[in-house]
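**Student:** In the part that follows, the structures are each spelled out as structure tokens.
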Structure P
Amino acid sequence: MKHTKATIKKYCIRGAILLLTVVSILFADRLLCDHTAHGIRQARCIYDQPEDSIDVAMIGSSHIHCDVNTALLWEKYGITAYDYSAAEQPLWITYYYLQELCKHQKPKVVVLDLYGPARFKDDYQYEWLRDNLYGMRFSLTKARVMTTCIEPVYLERYFPDFFDYHDLYRDLTAEDWAEALETKDARAAFKGYTPYFKEAQQVEPALEPTLSGGITVKSEIYLQKIIDYTKENGMELFLIVTPYITTEQDEQVYNRVKEIAAAQGVDFNSTNYSYDEMGLDFDSDFNDASHLNYWGSCKFTDYLAGELLDRYALEDHRGDPYYASWDRHAAEIRRQVEDYLNSLNPEDRRERLSRITQLKKPLVSTLTK
């Protein structure tokens, strides 16, 4: 009997040590990993969203999480959207992101940004790969992502990802600790959108009709896979180009995608032909040549909402407690806007506030509370 009790005690101690080790490793992983909002945070927080709560999944490159204002979509229209995107994301990663999303969500509409295949043509793209990979939980889906986007000789650089950042403890900040200790509710309130407030004057591109082509074989294969996947799973697919300083070469790719979309019966809209309709100001609505700032994102998202509501039957979920995380999300974006305004001198603050009053209601009231 004593022997049995001693054995049980020994196994309990071993089990407790094993459990403590696993918990410590998981916490260290959350603490030490990059917390960038260039894709890692977008991918990590998707797992904390209320199940089957996302009606519109926004996927693609940073043009999504910089330009699509999910707080505005919620406050003005009651649309539950999530920006599930990463910097310079190629379509072969987007395809597996969509599969990962659909393990937990059943979006009615998938909005796919096409900047990646237009601008980046290499079959293996490493510059922003960590931001595309490290937020995704390990699974068969992630294994397939890695075999698709990493040449075998480089695999050890990215897997296991913990080995890539395990020595970052020397550079830990208070912000790293805060994010590691963030509650599930706080993570659920993040919807991917990351507003920028810099203003970079741009020259409006002169768009001329161009030839079609320029999309790589690999990109076209995965575009077709995304089209097939959405059809097989009963989701509407909306292919878009967000406003940026496009080029003739980019436009050739978009023309080719437009042909594919027409042949497949898929919606397509290059919004670079709708600057006037959006009311974009090239002096003040861009963060850089590739991304809108907060003010530009409000104008573009208002336009996008009209496109979505004209094309698809989307429910207004405002007032439903199941979707309360979108209320918290909108409050957080308001806080960021207010922090930015408070950082300005009085003259600049008045000028920025005047822009808010020019935006369509009811956004005005929600941002100037």
Structure Q
Amino acid sequence: MDQIKIGRFIASRRKGHGWTQSQLAEKLGITDKAVSKWETGRSLPDLSLFTPLCELFEITLNELLLGELIPDDCIKEKSEQVLFEVISSLLGNEKGHVPELEGQDTVLLLENVTKVYDSGGISTVAVNNISLEVAKGSFIGIMGASGSGKSTLLNMIATIDWPDRGTIKIDGQDISDLTESSLADFRRQHLGFIFQEYNLLDTLTIEENIALALTIKEEAKEKIKDTVHSLAADLAITEVLHKFPYEVSGGQRQRCACARAFVTNPSLILADEPTGALDSYSARQLLETLVMLRRDYHATILMVTHDAFSASYCDRIFFLKDGELKDSLDRREKDKQNFFADILDVMAKLTEEAGHVS
């Protein structure tokens, strides 16, 4: 796809409707910065925004992806060709290589987890009776729109918040049994975190950011150096180890965050919208890095995302809506194109159900 052409087309349609970038961003529930990046060709919209954009601009998906209006007599000729080329370029067609997880230890177990928030005498059920299991060495996605409960669920798994009912176990440890004094040690030993905004320390080099957790554990200096350099080589960031976070690209910063999350070999890596601040190329690099960590290092990853493209890299996806677990998908041996299509089908079904309810 021609990002620059698509960006110019988006700008043209926006201006044709008399909207500013801020007004378009507000209609889509995103930031002005995201719209600016599209229109300057630095990134493409998230796949979840394709349909809303088409509806707002009164264009077809083919026209958006081509970056031009298509005459009526050419629509049939171009539509299948455009969609095939776009999906192939985005996702590739390689077969799935999902590991055989039967018999693997359970890293994360949720049983009937419920979270209710009370405000001004009004109770809101953020997470309602969710049960799921994550096996060692799997890459799991949690999908849902804003307000679906996915962030609340992630916070409870991260031991930042606590369920009102139900049980959460990590490596067999019921987290509700942890004392306040033992929480920091538990997080340090069992959990790794990847955030949308990197959360790196600007006063430390990339190498020092990755090594920090090992330094806190008082590992030997030579072991720290060997571990960090080995992991950096696999994540293609060796050449920037001596630089500070503000001196490298967003993609390199996020791969540093991946290395930092994994360097202590935690039981579970929690990734919160990790591609949200990245352009499409860097996002693809990051997702391939996560797949590599699962495949080569047997990492267990739980990723929260609203984006179907990101979710297509997972082994399994759980779909949340209104705080409830509504559906799930297993990739198995499907290629990313077919898995992506399945994800869109589930998302469409959940959206249609919401429309009937309202």
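Each reported figure results from applying straightforward, stated rules to the coordinates on display, with no laboratory input. Just so it is clear, the structure is predicted and the values come from calculations on it, not from any experiment. Cβ atoms are built from the backbone, for glycine too; each structure is taken alone.
**Student:** For distance in nm of label points 7 Å out along Cα→Cβ at positions 66 and 266, which of P, Q scores largest?
**Tutor:** That would be structure Q.
**Student:** Given that distance in nm of label points 7 Å out along Cα→Cβ at positions 50 and 106, derived from a single structure, equals 3.7, which label among P, Q identifies that structure?
**Tutor:** Values: P: 1.6; Q: 3.7.
Structure of origin is Q.
**Student:** Oh, and also: Thinking only about relative contact order in percent (Cα under 8 Å, 6 or more apart), which of P, Q has the largest value?
**Tutor:** Details: P: 24; Q: 21.
Structure P comes out on top.
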